[in-house]
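Once you scroll down, you'll see the structures, which are given as structure tokens.
The numbers here are math on the coordinates, done by the rules we state, and not lab data. Please read all numbers here as calculations on a predicted model, not as lab measurements. Cβ atoms are built from the backbone, for glycine too; each structure is taken alone.
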Structure P
């Protein structure tokens, strides 16, 4: 593993965490997913094509790790999330409450979308990946990316009452 690989990997950590949060919906699980992704990327650094962008390669690793993790969870017992206990959550009196409420509303509405639409919406709109990179990351045709993205945007705007 060379220095350029390491530097690029470190620079992409915030992007990986955002994508992990969109998949896992829990910060602790997302952090574990990022760690797993980085471990797998380092272990398989030799298979990375330096002529291509690293971001889609890492997102594909993360998505595969997420699929592996969700399959393993099927055999685990019930777990309780701290977000399910409202009295355990701190209040936030800082300014900008309206913007946070709107962002929370969009995030919650995105969670109601089918996973295939939510993934594509996140990769294209938040991670700013091209349609081709998104198609490569998810292993689907570019036309499927475009149609799912269109359906996701329409569904999101309808559910938010914007259309």
Structure Q
């Protein structure tokens, strides 16, 4: 009996060519329910431009499985409780959900953030009631630090969990 191989997961750097189309596919009521809802096309285009311009202050990626686009993930600089840290977030297209894509991509992005240096910690802030994203953090090796409140998008405060990975043990 032949065993099927697991699909090859890769993080492809964000690009002008395919990034905007992916953001538009992720900008649905179902995909943004825990983020304040869909953005206007103009705001999505602004987000795409910001992702392209991170320039050392983080990096965004397209998640691929065997070359097929499955979602996005990245890390960027933020200040959290007085400390400069990396923050991460992800979105996996519905047809790829429930397959371990987000947790696998989160493990890969941890290594990318570690390699980038600059900050000792990588944080994720999923909504407290978003079971799937909290499970991703647990499966990817983040440590739950407790509940907090974050503003995202601007003007929208919500309860979240503060998950953290130590990138630099010193």
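Could you figure out which one of P, Q the value -8500 for helix-only ellipticity at 222 nm (-39500 (n - 2.57) for each DSSP H run of 4 or more, over all residues; to 500) was computed from? Considering all the candidates, the number was obtained from Q. Across the set P, Q, FRET efficiency 1/(1 + (r/R0)^6) of positions 27 and 115 (r between Cβ atoms, R0 = 30 Å, to 0.05) reaches its highest value in structure P.
Thinking of P, Q, which structure, once volume of the Cα convex hull per residue in Å³, for residues 43-122 alone is computed, gives back 116?
Computing volume of the Cα convex hull per residue in Å³, for residues 43-122 alone on every structure in P, Q gives 116 only for Q.
Largest in relative contact order in percent (Cα under 8 Å, 6 or more apart) among the labelled structures P, Q is structure P. State the single structure among P, Q that was used to calculate distance in nm of label points 7 Å out along Cα→Cβ at positions 131 and 155, giving 3.3. Attributed to the structure labelled Q.
In terms of Cα Rg over 2.2 N^0.38 Å, the structure with the greatest value among P, Q is P.
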